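In what follows, structures are represented as structure tokens.
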Structure P
């Protein structure tokens, strides 16, 4: 909500905010950068709360939050209806039904020459 108050919550805005928070430019937020970013939005969680937030966002457990982890943590879970739609779309692209999408799967359905 604090981010929305300052002008939006779109993906582009979040990307800009993430880059601003990344003081050392390594494309990750460590705990101190994350705490500083929250403080810049008027949020001052206790150390134990920062640690819990880091654990929530830091999916790979490397002690840092990447942009992908940040976005993943912010998005709401898929509703059942949206999950069904995603599964159907995936199945359309996964031509051989092996559970993964290969370049061959995409090549079979997408013709770049017809623009």
Structure Q
């Protein structure tokens, strides 16, 4: 299984080029962009709001975008990497100051 993580301090985020390619692969049309100081929210032709921070990191289209664009997929404070983990593993993403790792889920009390 493949998962996208951020490998630098700062935080996960897609470049404008990556967002446009994601929309293209989804078959959506980008209608408007609301840019904040760090993140952007997008409006689709389906009149829904979309934010890259809400993406499932094992989203096949996200993985395709990152593999296609490589470093051009990186947002302002990101260095995205596709990592491969064994199938059937319950996983979670942990982060410290935006630097992320994929870890096997376990129980905590």
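Could you tell me which structure in P, Q was used to calculate relative contact order in percent (Cα under 8 Å, 6 or more apart) as 17? Each step should come with its number before you reach the end.
Values: P: 17; Q: 42.
Working through the options, I get structure P.
For which of the structures P, Q does the calculation of Cα extents along the principal axes in Å return 51, 30, 29? The partial results should precede the final answer.
On the way: P: 51, 30, 29; Q: 43, 29, 28.
The read-out comes from structure P.
Where does the value -5500 come from, among P, Q, when helix-only ellipticity at 222 nm (-39500 (n - 2.57) for each DSSP H run of 4 or more, over all residues; to 500) is the thing being computed?
Working: P: -16000; Q: -5500.
Considering all the candidates, the number was obtained from Q.
Where a number appears in this text, it was derived from the coordinates with a stated rule and is not lab data. A quick note: this is a predicted structure, and the numbers were derived from the prediction, not measured.
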